[in-house]
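K.L.:
See the structures that follow.
Values in this text are rule-based calculations from the coordinates and carry no lab data. Just so you know, these numbers come straight off a predicted model, no measurement behind them. Cβ atoms are built from the backbone, for glycine too; each structure is taken alone.
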Structure 1
């Protein structure tokens, strides 16, 4: 976590990418630690690119929609710049 906090202090921005759920998972815990330890260094809101809070679909096209992908990450980065 210290490495993440130091990175936030350098860049002022955060995009968390995870195949985990947005709420109650690792992405929300990482975001909370950043808020507790480096809030004053943030220049933009924390963006999380995660799986929606729904069961992972069995259909390949729906699974592809649900799981974070490079275009979704690029969009999140553009939003905080």
Structure 2
């Protein structure tokens, strides 16, 4: 999903999609040096500031609960079509 992260235009809709997920949603740098739990308010703001700096292609997102991927994939699909 990293190619989609650089195209987040509607931050509030993205945050709403993350809040719908039952488990943790992790944003991790491709080199593994940074990791943010998007379900944590503080981590969420730090992570969104990183994505706002147009570095979304340097991160990937992981859902810790089976089935939560569908929620985020729907968000990205809806925003690109």
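K.L.:
36 is what came out when relative contact order in percent (Cα under 8 Å, 6 or more apart) was calculated for one structure; which of 1, 2 is it?
P.N.:
Traced to structure 1.
K.L.:
A follow-up question, please. Using the calculated result 1.3 for distance in nm of label points 7 Å out along Cα→Cβ at positions 39 and 63, pick out the matching structure from 1, 2.
P.N.:
2
K.L.:
Given a value of -15000 for helix-only ellipticity at 222 nm (-39500 (n - 2.57) for each DSSP H run of 4 or more, over all residues; to 500), calculated from one of 1, 2, which structure does it belong to?
P.N.:
Working through the options, I get structure 1.
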